[in-house]
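Every read-out reported here was derived from the displayed coordinates using simple, explicitly stated rules and does not represent laboratory data. Note that the coordinates shown come from a computational prediction; the quantities given were computed from them, not determined experimentally. Cβ atoms are built from the backbone, for glycine too; each structure is taken alone.
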Structure P
Amino acid sequence: MSSVLLAILVTGPAMATSAAAVHGGSASQNIGTIAMVDNPFRAPSTLPYQLPPFDKIQDSSYLPAFEAGMREQRREVEAIAHDARPPDFANTILALERSGQLLERVSNVFSNLNSSNSDPQMEKIDTEMSPKLTAHEDAIWLDPALYARVDALFQRRASLKLDPESLQLLERYHTLFVRAGAKLSEADKTRLRALNGQISSLMTQFKQNVLKASKDGAVVVDSAAELEGFSAEQIGTAARAAAARNLSGKWLIPLQNTTNQPSLTKLKKRALRERIYKASIERASAGAADNNPVIEKLVKLRAERATLLGYANHAAYQLEDESAGTAVAVHDILSHLAPAALLSAKHDAAEMQKLIDAEVAQSHGQPFTLQPWDWPFYAEQLRKARYDFDEAQVTPYFELDHVLHDGVFYAAHELYGLTFKERKDLPVYQSDVRVFEVFDADGTPLALFLGDYFARDNKQGGAWMNSFVRQSQLFGLKPVVANNLNIPKPQPGQPSLLTFDEVTTMFHEFGHAIHGMLSSVHYPLLSGTAVPRDFVEYPSQYNEMWAREPAVLTHFAKHYQTGEPMPAELLNKVLAAQKFNQGYATTEYIAAAMLDQAWHTLNAADAPAAAGVQAFEAAALRKNGIDYPAVPPRYHSEYFSHIFAGGYSAGYYAYLWSEVLARDTGQWMHEHGGLTRANGDYLRAKVLSRGRSEDPQVLFRNFYGRAPDIAPLVEYRGLTLPGVAAAPRAAAPPANSGH
């Protein structure tokens, strides 16, 4: 089934993120089209693993392929809905699963490249296609004849004698139809279609506003002296970024997607740190890219749609299909960790204030109180004081290629027997992208892995994994997956040296890639990462553990010039410091997750006007006891793309929920011998290969042998502090039996 429809698994009806946009001026009037007979999407790619033919795909390829793909799938679906034969699994469910292959091909490529390598023409296509794709989705999910066939099979599913995965597929389709509104009256379906179109439009507008505001918000520096604290390589990178925007003789510091900016860690000039921080938090809050009115409308429309579908609010609708089940369960786990996280953050803040006061006294400067733009800088000083090392000592041991081959790939080889061969003979969509063929332990071809690691102005912020081809035995497809990061590109001839946070991010995103590459299911709807949001982050957060595992860390932490391993003393300091600043990291995350819940537990009448967005945010943080000015939310609302432009609305809590499972898995690994093939193969068999072929919470229980336990997460983050009660051993969520 097309990826547009697959997106409903995680975003709700008519909220597919693959090409969300609105009606507007026709892009087809501005972009030349080519006949479908010559279109690279017309037939499956003939390249290995059906890798998209990036060298043949042009912006003009998309519109005709989208239009043809929708026409083709609509014909297929109409034939299913009006089949004169009684419904059975083959002529209804299996036929649905086979439909939309052309639309799948173009949707996957467009949605992925529109995030990683966009351009103005693609934005126009995004805007034009969104309402058409939304209407296409609605035409399928709200078709009464089609739903009647699916429902008839669902009602007699016990007598169909289906294998477990086929039964899961039938039940999943039925759930998707019902959640999409298939049981509504015709009048309510008409209103639902209108709401879906408007919501899709606003999500695209939000996304495009953030991209524009982030680009325009980059901070221009007039003198290299202001960059005191940056290395020569970082200064060179800033100069090249300025030159790329025709700002010769200046330096440019681009903004990353989060509130906190990595540059604040190094820059000694407090005024510049403040400029960068304010540029970050003021993004998309005024002017042509103002997201406040978008938020106002989007929150109201989501709430109205939830009511139409029979739910109290958008969070209730979203969470019913997640492991959490309810907003109460989400609030319980967030509020459980918040006090310990906040206390830890305040403890660190007091220590940093002592450093500030001592520095001011020594320099006879003007006293000041720790502010958000000061935290990263003085946190680095505090880490140096506590653990006797700083980031500059560590980064020479974390060269990107070493981390990739001797760390990320090495751990995958030791655990799952995978090997990787770089393919430079295959086309890529951007010159920095690298392609690796992945082989299983017995030497059979398994997947293609694409690494797109460097930041670009036309690339959305953050880091993510996506799929160009989903594994499925039904179509005989092996996966093609990509990891995207936003590491600053070094100067020509210079190494790409990573922070330990960037190293951890590489392992995290590769955990998603592993989840996609090891998938071994029959049906694409159940393949790989097509699991609930609060489970999809589990394999990625689990995979982070290998970045700090001594057996892996010592294998890749080697000096980029000499090849010498990181000295044992420094290595031990790096490992000891990993719990440092977790109060800040956990507090900023919980603040964002609670903010997400606050927005999406509103009803339409209570949603604030655009002018009240910031006031609502401040009140929500106060109400939840997480309003600590020195530690702002990881995202403020105006650039919180996860929840207003992506698939995490009412679901940003998923990272913490999934991390409970991840840290339990880490503990299990250590209890059973650590980095071994036996352990990796067991996890692969029980979880990583299974996609959604069984309820994910059942998959976890079958692996772990008991209910999830929050205690390993608390220990991992170092949040057990004097004066704060330890988390109960069984505070993690039970499996949800509501769907």
Structure Q
Amino acid sequence: MKIEELPLPKPVKEVLISQGIVELYPPQEEAVHAGALDGTNLVLASPTASGKTLVAELCALKHVLEQDGKVLYLSPLRALATEKCEEFKKYTDIKKRNGRRVSVGISTGDYDGSDPWMGKYDIIVTTNEKADSLLRHRAKWVSDVSLVVADEVHLLNEPERGPTLEVVLARLMQVNPDVQLLVLSATIKNVDEVAEWLKAISVTIEWRPVTLREGVFHHDEIHFKDGGAQKIEKPTKNPSINLAIYTVKSGGQALAFAGTRRNSISLAKKMAAKINPLLSKPLKRSLNQLAEQILVTGARTRISEQLAEAVRGGAAFHHAGLGGGHRKLIEDAFKEGKIKVLTATPTLAFGVNLPARVVIITEYRRYEASYGYYPIAVLEYKQMAGRAGRPKYDKVGDSILIAKTEDEREYLMESYILADTERIWSKLAVERILRSHVLATVASDFAHTEQGIYDFFGKTFYAYQYDPRAIKGVIAKSLGFLFTEKMIQVDGDKIQATKFGRRVSELYIDPLTGVVIRDALTSRAQRVTDTSFLHIIARTPDMFPKMRPYSSEMDSLQFFIEDHQDEFMVDLPDPWMDRIAFEEFLGEVKLAQVLKAWMDETTEDEMIERFRVQPGDLYRLISTAKWLVHASNELAVLFKHNDLLDHLARLMVRIEKGVKPELLPLVNLEGIGRARARVLFNSGLRSVDDLKRAPLPKLTRLPLIGSKVAQKIKEQVGGYVKAEEWQSLKKKRQKEQQRALTEF
């Protein structure tokens, strides 16, 4: 089907044709024939890179331009949400009937608000969690949504993320029964079951724009699914490296999945050493520039040095421990073809779109603390394999599993390549997960009786898959917990949320987190310090990732606890009575120490050395800690612990900025982070008044400040500046800009 033949406004067709899209892929054509553009609820299941996003774009523009509708696009990850938002922005020059242009907005953070400003956008991209938060706050514009697009719906199967998506979809159908649902998924065994739950039509198609060849590599030969085979040279003893060398020599890029972060780094280093001799001199120069850019992006750490070293050799690694700036540099360089081999952990398979000619799956088993090694699911393998082949560049993409023995080769062929993906099952009926959604149902006025709660959860995917009565016991248990902890109150058959329950739901925290914080604020410690609050938020179920103390850290953590025992807001567990509880307590204390070290301006490199916490994990800890301190502050307001508010307010800023108390006046200025604030402070500029009085030349001479930042500081703080100083500064800035353009 040609783009010109579609029942869409002409400007939409023009945008697509201008980008070289003149004909629909088979999955897109099937979706149109199934009624996607006619308002039909649809579950589209097809492989990665088969064009599902374009179907969402066509439906979205149909709603916005022809029906004055509003579109909500649900994404499981922030990185994916950002990617999808950028894709939709190509339509923002198109005008609607009222003369205004199509508008696209995104919101993925700050769960404590209804974000009324988002209502002005036609297409709104959010994460599943943000959508859940907006529903809890009863955002008024949600009722105007006429199309909901749910991406990666096979993640219903994920224990942590699946239940939120399930409840959000059920809630959106409750809020607006006439909404059109467009659900996008990888191919799964029970797609029809998902479609029946959503009252939708299912379209399943295995077509991909690039032919996928799946095989197993053993010894020196790839055995493919179709019975074919291919010999690979063995310049090294490592089969993954041999495959990468073969791929680069043939002009392609390789994406190698490793089971752990450590393995991905190690493999990238080895790959770089072997790939480097294959690179051209111009490419090496470009990679050297990229390596230097990595070293000056963010703090210089051992991880950034390892990454830069690998990049010089044409390889790189990508995992959740990398900082956002480094991940972006690597992703862009790989898309541009500069980086020839990228090693990654499996999380990338569910993340941003980085296809490669050859995908190498080095390990089919995963390690999980307390569980040991276990084989990955077929669905996870298929997600990784789906990255093989770059549309518009490759005719064939290869996905290769590595086998160590002949028996393992046969096992991998039978258990992964020839196997069907698993059925997906709802993971909703777990009390730890369900209690938050039960509270939200009451607190947001979606139900006011026990039967009303049962009726809502009777419309979930869990209730569809199982007998609805099976979830009643877990709901009843959750209601019992909420009643005991004074989050709900019961009057006859009426159930209402208390102020405490409503605020906990709005703050988007686990009810148990609310209880932990409330009890700690009430009981207090003998001496309330930063450690008191940091330990409490580390103790909550919402703090993630958790930390396990290494055996080498046990003694120092126990000494710390003895020295600070009067600062803890909970009773200390007895190591002889309950060893497991005590080790969990040690992990909480370690996490509190990490946050305290960050607030005390410890460098990222020192954090890696001392705590073995990597930049990406540190940023997630900081973000979560800031959210939980905000929640603590809000609950302190609710329970009138006014004497704690100043401390909590300072703590919030210190966690966000990573500074000691004396730098707080300086880091409130735009463009002044922890490093620049420390430079200013150590030079005697310790307050806004000091900066007002400071001569402009003094600021420009300081390390990390320079003319651009000095100008920004003066524009914010005001103060008298001589006219000749401003003129001199402007001339200096112009020369710097001209020099930068010349160098570029």
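A few remarks follow.
- Given -0.26, -0.45, -1.07, -1.33 for log10 I(q)/I(0) by the Debye sum over Cα atoms at q = 0.06, 0.08, 0.13, 0.16 Å⁻¹, for residues 96-423 alone, calculated: source structure among P, Q: Q
- Origin of the value 17, where relative contact order in percent (Cα under 8 Å, 6 or more apart) was derived from one of P, Q: P
- Among candidates P, Q, the computation of mean count of other Cβ atoms within 10 Å over residues 408-415 that gave 22.2 used structure P.
- log10 I(q)/I(0) by the Debye sum over Cα atoms at q = 0.05 Å⁻¹ from the coordinates reads -0.24; which among P, Q: P
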